[in-house]
Every structure is written in C-alpha cells, then in structure tokens.
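Listed after this line are the structures, all set down as structure tokens.
What follows draws every value from the coordinates through simple rules; no lab data is involved. These figures come from a predicted structure and were not determined experimentally. Cβ atoms are built from the backbone, for glycine too; each structure is taken alone.
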Structure P
C-alpha cells in the first residue's frame, strides 16, 4: 500500500498538481517583512569564514535544478521583483549557460550540482561500493574536467558546489560528495564550500527543504518554523512547485531506463 501511495503521489505531483509559485512568492514577501537579508551561499560562506556576519537575519535561498529549467526561470522572475539574490545549482543535464550568466550578472549565484560518482557507476555498470572507492582517482578527473568546462563557458570561478543525490548513491551507500573529502583537490580547484559541508550546515539556525513539505505546501507552517531563527537556509527544487509535464516525463523515462540498464 505504501508503494502504491508513493506512485499515486508522484503521478499527481508530476502531472496534475497546480502551480505553487504563488506560495513561493508569499514566502519571499513574508520573510522580507521579517527583515531577512537574502544572500547567496557563496557570499554567506565568505562572511562566515571571515567573521563578517552582522547582527541581522540571513536567508540563504538555494535552488537545486535537478530538472525543469523553465520553472527555475520563474523562480528568478519572482526574485527579481523583490531584489532577492539566490543560489542555483545545475546538473550537467540542466545546464543553461545563458540563464546562468544572467543569474550571475544580476548578483545571484549559478554553480555546479555534481554527480560524478553516480554517473560513473551507471556508465560502467558498477554495483559495488569498494570498486567505486578504488576508482575515485578516475572519477575525480571527470569531476575536474566537468567543473573546468562550466567555468570556462561561464568565464567565472565556481567557489561553491553542491552534491546531487541519485538512486545509485542510495543503492551503493556512497554520496557524490566523497569526491570532495580530498582537501588538496578543493584547494587546487579553489572550491571554498560544498553546500553540505558540516561547518556551514551547523551555522544555520534552521535548514528546510521542500522535499519535507509534502504535496501541500503550507506557507504559514513554513513561516512558523522560522520564528526567532536568525540564519535560515531553504532548499527548493522546481519539480516541487510546478508540474511541467514534458520535463517530468523526460526525467521519469530517463530514470526508468537507467534503472534497467544499470
């Protein structure tokens, strides 16, 4: 019954759900009223590491663009109405360099949502965690190659990145961020922060994700969680806020295919 309910919820959210972008805008309005300062993860990390945080309220608005760049652009249009800066992480499958450049020119952050471990496992049909560990050097080379390509295309230095979670990671019990446990690699590449680094996560008074909201996002419930919180990080994904039938169908077919051939 649990699996059936999950399937029903997925069908509803991917194909039948009405847009929740009005609720997204209301969250922005209400947090501005509460005098939160919106800041990119890149700028927040810099202030945190250099003891430059002031006695105000900070709101780190992070978007993981797993799918559906068109809805990500709708996030951006809403944010521009309120002069809000946010952080957007793009997978290789969702890279949109013109949009990413527009984000950076505006003052938001556009960077990399990486998944080289999961992709390597799928490419080479690896189903053993130890084998992945043994091939980490090759996987790191691929990460470096992908990161450099993005930086060269954008003509900027990517200072923060974010690990993506894939079904393969869960099956192998290894996260993509295993790559960045290498401090020398971070230093070499100029990566100052990975979005799930312990020090930055522990600096938030509250971390909320739309993956925990359920199908019905209740704005007041979210705002209640922020009561008396000075530093807030909110993670959102386009898929949770708007049903894009085409984008969701492509992603679902891809996931089905990968599950078969892996």
Structure Q
C-alpha cells in the first residue's frame, strides 16, 4: 500500500496554548452560529439547499428544529457518526447511534433534485443547488477526485509566494474565504473556494455574516495569522490561541500554507 492509499480516521481536536487569553465558550458560540448560518441562508432564500446530519436518537427533536426554520428535510443515507472531520461517508456499525445525512430546502422539489444529483454524482447540479459560485464548482470538479482536502491546491490558485517547494505564503485574501479552520466548524462560507481571494465566495461569505451575531469575533479569527501544515494524513492548524489537529491528505513531505493575517 502506498502512502497515498492511507486513510486516516476522522479526527478533529483543539489544543489550547497555555498563554491563550481567548474565551473558549465564545469559540463554541461561533461554531454553532456558523452552523445555524448555513441553514438560515436557505430559509431566507439566499440558497436553495443545504446538507445536514440528523442524529438517529434525536431525530424528532432535530426535525422539529428544522421545521421551525420552515425547512423541509429529505433523507439520503445513514452514515457513521464520527468524532472529527470526515471527508467521506462511513457505514454505521450495528446497534450504535448514527447520523442521517440529507438535504434541506424551503421547497421539496429542490430536495428531490438534490437527491437525484447526489445519487448520480452530478456535482454541477449539487453545486448550483447549494448556491456555490460557478468558479468554485468548476474547481471542485477538477480537483476533488485528485485531492479530497484540496487546501494546498486552493493556496496555489491564490496569489502567493513560494518560500520553498512545499510552502506557500499568502498575504492577499479575503477573511470570509479563509477556510483553514473549517475542520473545527469555523468558517464564513460552506464550500471549498477556488481561491482564498475568490470575490464570488467573499460575496457569499458576507451573506453568511448577516446571520452570525458574533461576526466581529469570527472575522477577527479568520483575519488572524494562521498556518496549515499537512503531512502523512494529518493537518495541524495553528493560530495564536490554539492548535487544531485534523485528518487530511497523506503528503509524503510537509505542505505548508501560511496566511499572514491582517493588522
């Protein structure tokens, strides 16, 4: 088995620095608000659909929450609940709680169209229904099956300086399009952008920000210096407050993306 066949199990951990002054409860609030914003951009008509995971043991409660947002849920498949960030679906084990992956919309017809697109791997239609920019959908189709966590490819598609063969430094980007913290539920766009400087993604991010009460705090996080270091299937994402660890691409050599941040 080659290194590129390596499949690191889902993981997502945050380790706080000893001198961190960041409010950890605030981070939890930001994570939840980012998730709620994905739903509200659909319920408010900015996007047609969003994908969700409902918990098998709390299905009625989760469904009621969606109904209160005037969202219709259409289940697509059962999947294993993972303690971390999953780049693909895993089948659940017998007799354990699982997630029900599906799609929500204010119009059931969009849900049905999405499910058909999912079942036929029609990424073009999926991207359109989820409201993703066309340029990003095109980039996804061209890159996803080569790299299921294409952070490095996004960095190379952004104005950057290569300080070495596998280290890219980025100074010009939009904080709303910075998805280096997406493994931990912190982001202002729901998709993989074609570039960290994608204007269409920034516009979508600004729409998301309208539904986030802690938008100032989120923007500060995404504007701070962040380093993404990926090696042998593990990505280490460092901010000045914490270090996040998640599963990613099994690079044979460390690949590093440095977002310089804004003052």
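Have a look at P, Q and say which one yields -9500 for helix-only ellipticity at 222 nm (-39500 (n - 2.57) for each DSSP H run of 4 or more, over all residues; to 500), as calculated. The read-out comes from structure Q.
Suppose you compute mean count of other Cβ atoms within 10 Å over residues 55-62 for every structure in P, Q: which one lands on 12.5? Mind showing how you got there, number by number?
On the way: P: 19.1; Q: 12.5.
The read-out comes from structure Q.
Between structures P, Q, the greatest calculated value of mean count of other Cβ atoms within 10 Å over residues 87-94 is seen in P. Structures P, Q were shown, and P(r) over Cα pairs in 10 Å bins from 0, in percent, for residues 95-142 alone at 24, 45, 23, 7, 0 was computed from Q.
If relative contact order in percent (Cα under 8 Å, 6 or more apart) computes to 28, which of P, Q did it come from? Going label by label, the one that fits is P.
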